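Just so it is clear, none of the values below were taken in a lab; they were calculated from the coordinates. The structure displayed is predicted, hence computed values, not measured ones. Cβ atoms are built from the backbone, for glycine too; each structure is taken alone.
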Structure P
Amino acid sequence: MQLHNLLSIQHLEDKNFIENYNVPLYSIFLLDAGAHYSVNFVKYKTERKSILFLSPYQNLKWLCPTSSQIKLLQFHGDFYCIEYHKKEVACNGFLFNNIYLQPYISLHKDKFQEISQLIDKMEKEFEVNKPFSESVLKSYLQLILAICSREKNDQLENHFIQQSKSNELLKFQDILELNFKKERNSSFYANELSMSLSSFSKKIKSQFGKTPTQLIQERVILEAKKLLHLTSKTIKEVAIELNFDDEFYFSRYFKKEVGLPPTHFRKKVGLSIMAK
């Protein structure tokens with residue numbers, strides 16, 4: 001693939017908004033004002049400058065017009081594999097691919113300006129397209145991801161100091177990580193925490209903005225995407241690992257949640273360098 005197919009930088013205004021944004025690329029939206037949108041049908045509202053991170057085939061829907069000027073940076077996994085570079089930038093499972101954390105970071109003016117300038121430098125380098133451009137572009141991208149990972153970590157530490165999660169919610173995350181491949185019923189997790197289903201559902205919804213069912217489904221799909229992208233396992237092998245009765249049921253489940261079957265997802269997103 002040529003560089004222009006693996007990386008793109010755009011400037012968006014209201015007239016350019018897509019009703020449902022769902023692409024095979026990692027996407028970073030830098031917004032200079034508040035915005036109202038949903039990611040995988042969970043609603044979010046920001047009041048000031050922010051940066052939003054989406055993984056391939058996460059559904060984004062703009063819920064109302066905004067005055068925000070938006071810089072959109074997109075890259076394919078063949079250009080920059082976030083799993084392969086996890087030692088340099090711990091963004092996989094933090095900025096991207098985390099079902100428990102909000103997908104955006106609020107930014108102060110100075111941090112917004114720093115990231116905006118880096119994107120501008122990438123755009124300029126991309127247009128020049130010298131023989132060494134790809135390595136320079138990757139360095140800029142890695143710097144953006146490192147800055148955002150640090151910023152998000154600082155914000156989370158401050159949040160936890162002010163408002164720590166309950167033991168039940170922390171236990172739920174641990175139980176879900178251990179059991180999501182076999183247990184996809186909310187009542188199982190409520191029983192594990194010795195809570196009524198109603199009380200359990202209210203606590204989860206209050207903390208994460210998602211129902212237990214949504215979190216369970218998102219965790220299964222996240223693992224399915226990981227196996228399809230980072231391994232060369234067949235669709236049948238992925239289905240077996242995730243405890244589906246057969247690959248056809250798994251394909252229907254995946255298509256319902258993602259919008260396309262696993263074979264098409266793998267074709268569009270590609271096999272990672274980790275699988276080769």
Structure Q
Amino acid sequence: MAEQKKAPLLKVQEDFEKNIQGFLGVNEDVVLILDYDGTLAPIAEQLAPMPKDTELAIKKLAANEKVFMCIMSGRNLDDIKKHMKLETVTYAANHGLEVEYPDKSKFSIEMPQALLDKYGKLLEELKEKVVCSGAWVEDKKIALTYHYKGVNDKLRAKLIEDAKKIIKSHGFQIIDAHYAIEGKPPVNWDKGEAVKMILEKKFGEDWAKKLKIIYAGDDTTDEDAMKVLKGVGKTFRVSEQPNLKTYADFQLKTPNETSLMLKWVLDHYLAKKK
């Protein structure tokens with residue numbers, strides 16, 4: 001049974017050579033599933049641009065017919081699509097609650113009207129009681145994020161406590177994120193379930209036996225996907241925590257190391273197919 005433990009930290013290009021050599025073959029399809037905030041780009045309240053090297057690598061990989069790329073974000077579907085602007089990419093937004101494929105077909109978790117009504121009331125109560133002093137609520141239609149990065153340290157703890165109480169009182173799940181709280185509907189769905197669904201739809205029920213999969217994410221919500229992919233692909237948790245316990249195979253400190261990982265894919269996979 002998979003368990004969380006401290007993972008090897010990869011810091012320079014040579015670390016990828018040493019630890020993952022031989023993983024990618026010549027004729028195999030590659031699946032890249034990547035979080036955005038904190039993984040491809042620095043964390044910011046609004047979507048931040050990717051570093052130039054990362055952006056270039058992403059565009060090259062997304063354009064390659066042997067690569068299936070999925071951006072697995074906690075953001076709203078429209079926001080991440082407009083920001084990335086890549087037609088060949090599958091977008092999984094709201095932590096996998098909404099998915100849009102390159103052919104524009106979509107999947108979303110069905111929310112009963114009673115739950116949608118609860119969501120509306122939750123949104124209004126948060127706006128009324130805890131949107132102040134730099135804090136704000138991101139409405140993602142079926143889930144929300146309460147952002148508090150801009151709040152003064154003296155006020156922050158009280159606002160976080162109040163926001164969590166409000167979210168819980170409406171029956172929504174609380175997920176701690178970077179300078180934010182996710183309010184997720186009470187449905188049995190996470191990034192792990194979303195990964196399984198997306199790969200099964202694209203590659204069939206035996207996807208785990210025929211694919212080389214790389215997953216990178218920086219959030220606790222990514223751990224569900226990393227657990228599913230344990231022993232199947234290579235997973236990377238982006239975090240600066242020195243004693244991080246994770247389901248991931250490797251740890252990367254910042255999006256800069258994600259860029260090195262993507263360069264490794266380009267150098268040791270795509271180059272062989274020219």
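Here is how the numbers come out for the structure above:
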read-out	value
Distance in nm of label points 7 Å out along Cα→Cβ at positions 188 and 220 from the coordinates reads 0.9; which among P, Q	P
Given 26 for relative contact order in percent (Cα under 8 Å, 6 or more apart), calculated: source structure among P, Q	Q
Value 13.2, 39, calculated as Rg and Dmax of the Cα atoms in Å, for residues 172-235 alone, assigned to which of P, Q	Q
Highest-scoring label, criterion being distance in nm of label points 7 Å out along Cα→Cβ at positions 28 and 132, among P, Q	Q
Answer label among P, Q for the case where helix-only ellipticity at 222 nm (-39500 (n - 2.57) for each DSSP H run of 4 or more, over all residues; to 500), calculated from the coordinates, equals -11000	Q
